[in-house]
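Listed after this line are the structures, all set down as structure tokens.
Every number here is computed from the coordinates shown, using simple stated rules; none is lab data. Quantities reported herein were computed from a predicted structural model and do not represent experimental measurements. Cβ atoms are built from the backbone, for glycine too; each structure is taken alone.
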Structure I
Amino acid sequence: MHPNLISLMLFCFVTSCTPGPNNILASYSSFNFGIKKTLPHMLGVALGYTSMITILDIGLIFPFKKYPIIQDVLKVLGSIFLIYLAY
């Protein structure tokens, strides 16, 4: 298995387990309506997140391979934005 794919799978697992709006909503829904009625919501969140990451990954492979400078520019802009948010 490709090392980048392993990293992506680990990232997806960690981000899907951390508290966020979807997990809080699923907790609230299961508390109020029960686990049976919450299962479709949880399945939708899991499938939606997986398909979003897959489509994003497939969609960015080709531009990044054709124009590698785009990835470097995005890294710099992202770093600048994070520094801006920190202050």
Structure II
Amino acid sequence: MENGFLLINKEQGKTSFETLFPVKKYFNTNRVGHAGTLDKFASGILIGLIGKYTKLSSYFTSLDKEYLAEFRFGLETDTLDPNGKIV
């Protein structure tokens, strides 16, 4: 595939870059990007853009998004994210 987009399930603990690296290798191209970064500690659908479709990134990032989150009230970490130590 020279141009196109993929919906990729980004696993928790991986960066968006780490998630897209195998796509670059599989399609043998450096023209791979994504339409919005997900935090390393988040999981979800990442829109991968290939070739000329990388120019559509601003279109995808302007669309409405929906998030599902889980919260734990009463805890605080030293980094203010799930990766820190509970203080």
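Source structure of the calculated read-out (helix-only ellipticity at 222 nm (-39500 (n - 2.57) for each DSSP H run of 4 or more, over all residues; to 500), -31000) within I, II: I. Thinking of I, II, which structure, once Kirkwood radius over Cα pairs in Å is computed, gives back 15.8? Going label by label, the one that fits is I.
Each of I, II could give distance in nm of label points 7 Å out along Cα→Cβ at positions 21 and 45, but the derived value 1.2 comes from I.
If distance in nm of label points 7 Å out along Cα→Cβ at positions 37 and 53 computes to 2.2, which of I, II did it come from? Traced to structure II. Once mean count of other Cβ atoms within 10 Å over residues 29-36 is evaluated on every structure in I, II, the highest one turns out to be II.
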